[in-house]
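A.B. asks: The data blocks that follow each hold one structure.
Read-outs throughout are calculated quantities, based only on the coordinates presented, and are distinct from any laboratory measurement. All values reported here derive from a predicted model rather than from experimental measurement. Cβ atoms are built from the backbone, for glycine too; each structure is taken alone.
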Structure 1
């Protein structure tokens, strides 16, 4: 209902927030902290520490001396800060800012003039690792955003755009494996129904058949193997109507 307090907007926001939080909850704990460190306005020290450790334990620096690894360790934290700036619309850090950060945090001076020779490859490896971890952390959230965006236009959904025929084929394969048993069970259930029960079932089948034909159209004839459930139900529908002739006369 429209209201001056925008209750619809608040409900939609809470729904979206709940879906995003649920998606984040599916991530491993270290990736959750990594995502919080980059995107959460209330990220804490634990988030930063876990994110830093995750980057450091994930990155492959190849052959590297102990002293260079010490500097690279703090470059990993600088890379997180740089990526955080980039995702928030600011400029990513350049060599000068990274060198300044390492000196402030660790007290080691790194020559900017020798950056391309000594540190560019290490920084590129660390930054690439941060990008990869960021993509992993955002994957379930991105899936939620895509689904929500598709449903902004009435009548469109992921089912229509991507999965429709694939899922229908999978369902058809699963049904084919149990088809005989399913048809026998449906036949036995309908034979046990009384006249009034069958009338109600006929009405439901009419609505089901109309909706199914609207959705699939000529595909029901062009790819009959995909629609075995539908065809078996329709066949049983006509079989039951012929079995009880008095119902046939009364039910459209």
Structure 2
């Protein structure tokens, strides 16, 4: 971990912190001195991560919650207590065509990708406002702006999170609370590997960099956007997708 102390004395709640981008974010923020409240569904993985971070000099505790359940989401906020930083990284996706997505599938994705951050912000932002400082960070997706033949429900849920970012930046910004989103393109995570299987190599041909991202690259952006170094950045959607491919005329 970095020896930086930019976030010393701050407490950060990171949802979806036991794998992928969320895990990388949690370790990065701990490396800057923040105390981390790790959220996930798997208590065993959460306990292992707490021990790993402690061995690296970080301070963390784990809370389990089902973000598809509104009451459990609010319980998570209550048990997290006063936090200075909220990173909403937990996400669910089902890349199916519209005709194969039923109401339960739609609601499942919206509950975690849009409603959960809405409820967490509603519960935690007032405390940030009272203290006069805070940073809220959403992990978006390029699916919100790059349509595809599948995944409409997922794209809609992430687009909802992006518009919430702009509303919240306006609502809480005057009180010292900043709200931003980083919108990744394809990133190598356990989730993408499970979804694509033997087709994972396709990720390397989707952007101008010619490769998929690494979770630590997204974590570095999050760390900057929640730190004092980005104090004038509010209501931004930062695209971290390797750049769009250009289509040359025939």
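A.B. asks: Suppose Kirkwood radius over Cα pairs in Å works out to 24.1; of 1, 2, which structure was it derived from?
C.D. replies: 1
A.B. asks: While we're looking at this one, here's another question. If we compute distance in nm of label points 7 Å out along Cα→Cβ at positions 77 and 117 for structures 1, 2, which one ends up with the highest value?
C.D. replies: On the way: 1: 2.9; 2: 1.5.
Top value of distance in nm of label points 7 Å out along Cα→Cβ at positions 77 and 117 goes to structure 1.
A.B. asks: Identify the structure, out of 1, 2, from whose coordinates FRET efficiency 1/(1 + (r/R0)^6) of positions 53 and 125 (r between Cβ atoms, R0 = 30 Å, to 0.05) was calculated to give 0.70.
C.D. replies: Structure of origin is 2.
A.B. asks: Here FRET efficiency 1/(1 + (r/R0)^6) of positions 37 and 229 (r between Cβ atoms, R0 = 35 Å, to 0.05) was calculated and came to 0.15; which of the structures 1, 2 was it taken from?
C.D. replies: 1
A.B. asks: Compute mean count of other Cβ atoms within 10 Å over residues 29-36 for each of 1, 2 and report the one that scores greatest.
C.D. replies: The structure with the largest value is 2.
A.B. asks: Using the calculated result -24000 for helix-only ellipticity at 222 nm (-39500 (n - 2.57) for each DSSP H run of 4 or more, over all residues; to 500), pick out the matching structure from 1, 2. Let's see the in-between values first.
C.D. replies: Details: 1: -24000; 2: -12500.
Traced to structure 1.
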